[in-house]
1. Of structures I, II, which gives 11.9 when mean count of other Cβ atoms within 10 Å over residues 67-74 is computed from the coordinates?
2. Thinking of I, II, which structure, once distance in nm of label points 7 Å out along Cα→Cβ at positions 75 and 139 is computed, gives back 5.5?
3. One of I, II was used to compute helix-only ellipticity at 222 nm (-39500 (n - 2.57) for each DSSP H run of 4 or more, over all residues; to 500), and the answer was -25500. Which one was it?
4. Out of I, II, choose the structure whose coordinates give volume of the Cα convex hull per residue in Å³ equal to 101 when calculated.
5. Match the computed value 9 of relative contact order in percent (Cα under 8 Å, 6 or more apart) to one of the structures I, II, and report its label.
Structure I
Amino acid sequence: MEDSLILGKDKQVERVFLYKQFEKLCPYYISIGMTYEQFWFGDVSMTKAYQEAFDIKQKRKAIETKWTIWEQGLYIYEAFCDVSPILRPFSKATKPLQYSKEPYEIDKYYDEYYKKAKDEEKEEKEKEFEIMRTQIYFKNWANAAQKKFERKEE
């Protein structure tokens, strides 16, 4: 392995072996799903793909956690509302309301949320595609105009 020279804090040159940096990163990439062989012997661009996949997984997990917390809050709120008649001191109601027998159909809202996110992503990709198409069209036009002027000069 090659090593490099780095100027240290005390202005002395110290040797840093590059494989030591890779040894520090290896456990992290193994923890996000790469195998030892992929990290050490595979294509270097795989680390970027694994990192991006891990980031996407973390974002999805965060969104799912937010939905779970929101759903729990909804159930707790309903439970307090159902029991509140017996908590009021001068109320004529002496029995709590019956708690819901079925879970809420939150899947619809969850699906709508993901559909909206996918639609926004699709729109963004369409915009990028349109920009690329316009750039290609302009470059082709510019090349054709340049060739036309070159022919006139001859």
Structure II
Amino acid sequence: MIADAKVTELGLDLTHPAGPIANYVPAVTTGKLVFLSGKGPIQDDGSLMVGKIGSDLDVDQGYEAARLVGIQLLAALREHLGGSLDSVNRVVKLLGMVNCEPDFGDQPKVINGCSDLLVSVFGENGKHARSAVGMGSLPGQIPVEIEMIVEIN
């Protein structure tokens, strides 16, 4: 199934990609690769999800935060590509950063929220290389920030 049809089937709203909060662009294409800047979790009401995983939020809430970030990444990518995700050949790499307590060790379970979403949209071509790391803090005290690299046709 093509990506745009899958987005519709899943009921994902990709109409509100968040803009940059500093001096950078949301995405850069070089050759057949698109590099997406890190995004945070924007909730349905437009507010940023905040909190530290392991104290304010649990793993399931972190998973949902990463899924929300995945939606923002897809929205930014779709906008960058002119309104369609169908030219995406595959997701290449994610860097998932988790704002967590020092003794928290389930960063991969948190970032699965984004990874699972990408596989739902792109199928086998959504499977990617990935890093999931813990951070002492993230901008605005968001629980998760993720950046992504994709290959386009």
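1. Working: I: 11.9; II: 25.0.
Of the options listed, only I reproduces it.
2. Details: I: 5.5; II: 1.5.
This value belongs to structure I.
3. Details: I: -25500; II: -10000.
Answer by label: I.
4. Numbers: I: 366; II: 101.
Structure II accounts for this read-out.
5. On the way: I: 9; II: 35.
The read-out comes from structure I.
Here, each number is a calculation from the coordinates, and none is a lab measurement. Model, not experiment: these values are computed from the prediction. Cβ atoms are built from the backbone, for glycine too; each structure is taken alone.
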